[in-house]
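S.K.: The following blocks contain the structures, represented as structure tokens.
Every number here is computed from the coordinates shown, using simple stated rules; none is lab data. Everything quoted here is computed from the prediction, not taken from an experiment. Cβ atoms are built from the backbone, for glycine too; each structure is taken alone.
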Structure 1
């Protein structure tokens, strides 16, 4: 079988037929998985090893991967999921010989073939099964992925000289000089089966956005990981850096990852009701009420870095207050306006997550909060359509720091149950260590501004 497509395979036999065909020149397979904080991890095997990987998995040492096994229980097994197989849309070269590489996401197991409790991808699968037990067939998600293009040699001491463009919201031509790079990135994503809805320049200087078409949640979490990988790779090939660090420049907006979401039964979007105001069903309203009820408890996961809380401050378009509305872009949850005949597009947009989160855990927790809202029938607060930054009424706010968010998380039984004891404990340990390191190194004057420490530690990594 020639490589007529490089995505959309259904079983291991199809994948093996593609990979073992010498004319396709697929020499290596990347076996990928997320760690506890959402870093993409993995290792490569020659394509000749793929059959044994499908049959027995491939063992690896998990003791040095964040949130995985302790040293005394380090052996783990990665078993590739054939439905996630894709071929990277670029070629590699060695001694004049060109070849290709494929990739698959893996499920992680202990040596006795039990599902590994530190696998964040498994957490999302487990939560989705809970939704299915409640009668929902699909949880569809569509994120808006914001990021910055910055120089590879970023001047940490003088951050404001690092802008690569001076464009603004929906800037075109000379105000969006990286349009070709983003379009080339979208074409590469398309070759991997990832459809983008559009790209544009965002509000801040050097800030970009690529939105991918909504999918079922597990596939979307994989898609977010791959999209970020490809965005970074394409920028690297251009000699610059793409960063998903939530707040890069003090005087500019930060990068969010607004998450559009809806629940489905078969082909029916159960968030839609033509007889209700805003066209939101009772199911959707209770779902939203659940999100509001738990949003401060899950904030340490949707916004998991000290730097995340430099974005969530008044005046920079990021949500701060527990409000919702249709036309209000300062709201924590926005309900996009209904268009006749577009019932399936009815959704809510949760606006506080940022692109440096672990999408598997963030999506899991948002779904869990919504399901809890339906089960306990929480009451949805009234909407706010005015600018909440000019509002004089007292409103509940998101946590003001990672420390505050983490204290909420520690007390949340919903978060503990959703993540499982292993990930819950490891995640808290990781975030406590981050807070400790930050507070040890950074003077108090940087409480609400981006510090050189954050730029040094977060910019290359995120």
Structure 2
């Protein structure tokens, strides 16, 4: 089975530059994505981490309020340390692609030092597998807000323990067996990690192999896969189930989300889903035009040497004239497509449209794009972020070094913001492997 590319999540950048979302389009795009695929997130890729979240909740039952002796690490992150290190120590790389934190665990393995908060991800509750997958685990009723097992979590673990030959893993199980021993082994390791503020298990600990054998993302079993698929198709997920059904026969290639939406999903979708997908497509048409207008300023400034660029430089570009001509119609079409969207989405888009409603010429576009970018950066928490540009008193502009763009702006057939379609397709690649 060919899989979509998997990337592990980077250790987050802590500098206060505000280098993401310079035009403030991401909040609306996230709301639109949530209308289509609620619960999913763009950083998700492998559904078996839902089982890992459930296993963690079972192992850490009663320890939810405990913090390790380092005064920062909760029990579920100690379990995460163990799981990720187990993948690195005892699993093939192709079985664990897409696992956050593996580079950190590899460094721990090579150094011989124990896994601890300083050696792991800086914000594991956001960037670790628990942080990435717990929104969906909560949405599907696998765990509650405190990461305690919910009804669907118990049901998922019943399927998993039976299929994996781990009877007795759940304490509520009537019989004991290999699962009982595994739960006790993992529980002991978590408790020891809490006491010591680090993982105390040696390289020869048998738990590494057991974690890799029973929870590696690529080794999901058919019963476990079918149960997760059933949760994803639940009617309470709105159009999510329809999207998964429509993607069932789609090969997991690298086709951009924009093409999947336009060429595969919209032609087959129900009226409700088609309307929501159409809203996304029209919003992204506006977003792409605004990004092109923004990026032309970056490019012209980057290639002008030490000279600041002017409105006249910008207005000489034929592509800028094309963006300016297309923008009004794109806003009108998007406004119509978003008419049935929830009010927060409509209000956000109305505010965006109002910022650009007087743009008629490239000179208008130049000033409006820079003004909008400034407002977006100033509004970022906690105290605002720096603009990507510096401006002289005469209005001339130059881009700051981190944001230079040396390649000419080109039309593209993909969207800059993810809409979780790739997440659904990655899920399908694994679920199909599990024989759904």
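S.K.: Any idea which of 1, 2 comes out highest on relative contact order in percent (Cα under 8 Å, 6 or more apart)? Don't skip to the end; give the middle numbers.
M.R.: Details: 1: 15; 2: 25.
The maximum falls on structure 2.
S.K.: A further question on this structure: Given a computed value of 11, 37, 41, 10, 0 for P(r) over Cα pairs in 10 Å bins from 0, in percent, for residues 80-223 alone, which structure among 1, 2 does it belong to?
M.R.: Derived from 2, not from the others.
S.K.: For distance in nm of label points 7 Å out along Cα→Cβ at positions 96 and 120, find whichever of 1, 2 sits highest and give me its label.
M.R.: Checked 1, 2; max of distance in nm of label points 7 Å out along Cα→Cβ at positions 96 and 120 sits with 1.
S.K.: Right, here's the next one. Determine which structure produced the value 12 for percent of Cα pairs over 43 Å apart, calculated from the coordinates; the candidates are 1, 2.
M.R.: 1
S.K.: Still on this structure, please answer the following. Thinking of 1, 2, which structure, once helix-only ellipticity at 222 nm (-39500 (n - 2.57) for each DSSP H run of 4 or more, over all residues; to 500) is computed, gives back -10000? It would help to have the intermediate numbers written out before the result.
M.R.: Values: 1: -10000; 2: -16500.
Of the structures listed, the value fits 1.
S.K.: Out of 1, 2, which one gives 21.6 for mean count of other Cβ atoms within 10 Å over residues 368-375 as computed from the coordinates?
M.R.: This value belongs to structure 1.
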